[in-house]
Structure 1
Amino acid sequence: MDNITPTKTLGPRTARLFTELHERGQRVFDTQTAAKAMGVSPAHAAVLLHEAKKRGLVTPIKRGLYNLVPFELGKSYFHLEDRHTLVHADMGERPYFFSHYSAMGLHQLITQPIFTVYVTTKDRLLNRNLGGTRVRFITVKPKQFFGLEAMRFGENNVHLSNLSRTLLDGLRKPKYCAGITEVAKAFFMAKDRIDIQQLIEYAHRLEELAVIRRLGFIVEALLPELSAPLEALRVQLPRSFVLLEPDMPSMGVFDSRWGLRLNVPKESLLAAIST
């Protein structure tokens, strides 16, 4: 017997949902939105969306969240929007911003592919999978939730850390940016866009001395032309040491100027930006 592919037909309630979503320019939606548009209960909407999935009209992202399959894709029965759009829809009204290696990618400062989306929030959230996209949440204190900008993705304005905050987050948590060497390369790639005074202001607001130490060392080593304003920060540092790369073993020489143990040698950073 030949396999029969179901047709992409719309029932009256599903057609009502599609019409409303298209008028909004919205492709990612939840069960509550569907129920309201179709004039049914959420439970009934879930049943109708299950049938819509079998007909190739929607793609489930996670329980209760769906993506329309655009008709212009023809016979395709599967479609997911850009990963940033999916995360934006999943976050709803909760405050967030794309950060760390994801923000570095959005600012065009990466040299390796991204397989995880990094999201900073004020709330502790469990990491999750959205339609095959791994999402890693980083929690910060409310007073550290600053340095954002918006970027347009389709019909949505998604939130991401601005350049200064992105670079400092790399110094704060290098492990979420493919390591301190990648962060150093990001500083070098962004050298013509860096606002050193804003970096200093943000470093103070983060209230983490390790960030100031790494900032001073990286800028002096790679961007000496920008380093003069950092001297005022250096003379205020207490006499102690932290690791340059916090997630690597404690080894290497000490840099007494910035109070760092260079478990990634300066020569390695210089070599990385010269290739």
Structure 2
Amino acid sequence: MIYLKAVFLAVVQGLTEFLPISSTGHMILVDEFLKLSPDKSFSEAFMVMIQLPSVLAVLVYFWRDLWPFVKDRAETEARVVLWMKIGLALLPVAVLGLLLHSLIQNLFHPYTVAVTLLVGGLVLILIERREHTGDIPTAREIGFRTAFLIGLIQCVAMIPGTSRSAATIIGAMILGASRLAAAEFSFFLAIPTMIGATAFEVVKNGLHFTAEQWRVVGLGSIVSFAVAYAVVAAFMGYIRGHDFKPFGYYRIVLGILVLGYFLCT
């Protein structure tokens, strides 16, 4: 059963990591009903470690846009500058994440997830109700100041259920980015953010696993990578002709159901 549970959790992780619906929130909710293992430390480490394959999926998908060492010097410089912007956007969450880690852990509760799902859903719908074209067509045109502000907004996603992708996409759109530019920058920023978060949790919790636990992690990683890659590809196609309202409605419905369930039990 542990392998089936690992596959299910990895599918949830891959499906929700890059959509504006909160992967952490979904994993907390799933964990309420589906316990991966009696070993709580392993379960927590598993949840974190299967995020890394999702990052690798983004790297593979955007490799041609992000790898800086190409023959064209001007193109190399443009990509290096883009990575500098990503690094600048990473700073706020890196600093606040280290300072507020213990406080944030106290917020990992279904009620917190329900409320943030509701609030985030309403914000997404309100943002999309106004006419939005965006003065910044692609992630490359996002300036250093805007990148840093997006990084500040990303800090809101430390609250479980908010969604890192929702925070960065909404923040980028408010700051003038098109949907495409906002989604691209959100995906790019996810790479160092999630690598850092995974490394922090691994160092904190250690990797004292049995052979079977490593096999469970390996299976979950493969599934997470495959699902995340498919989701990124589909999402990039989706946003070229659609808005984010469906994700807002989904968040609201899920938030109401979760709140109702835990208030009645």
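Comparing Cα Rg over 2.2 N^0.38 Å across structures 1, 2, the highest figure is found for 1.
A value of 16.5 for mean count of other Cβ atoms within 10 Å over residues 23-30, calculated from one of 1, 2, originates in structure 1.
Supply the structure label, taken from 1, 2, corresponding to mean count of other Cβ atoms within 10 Å over residues 87-94 with the calculated value 18.6. Source structure: 2.
Looking at distance in nm of label points 7 Å out along Cα→Cβ at positions 127 and 239 for structures 1, 2, the greatest value goes to 1. Sorting 1, 2 by mean count of other Cβ atoms within 10 Å over residues 47-54 from high to low puts 2 first, with the largest value.
Structures 1, 2 were compared on mean count of other Cβ atoms within 10 Å over residues 95-102, and the highest value belongs to 1.
Which structure, out of 1, 2, was helix-only ellipticity at 222 nm (-39500 (n - 2.57) for each DSSP H run of 4 or more, over all residues; to 500) derived from, given a value of -11500? Computed on structure 1. Set 1, 2, criterion relative contact order in percent (Cα under 8 Å, 6 or more apart): the highest-scoring structure is 2.
All of the numbers you see were taken from the coordinates with simple rules; none came from a lab. This structure is a prediction, so every number in the text was calculated from the model and none was measured. Cβ atoms are built from the backbone, for glycine too; each structure is taken alone.
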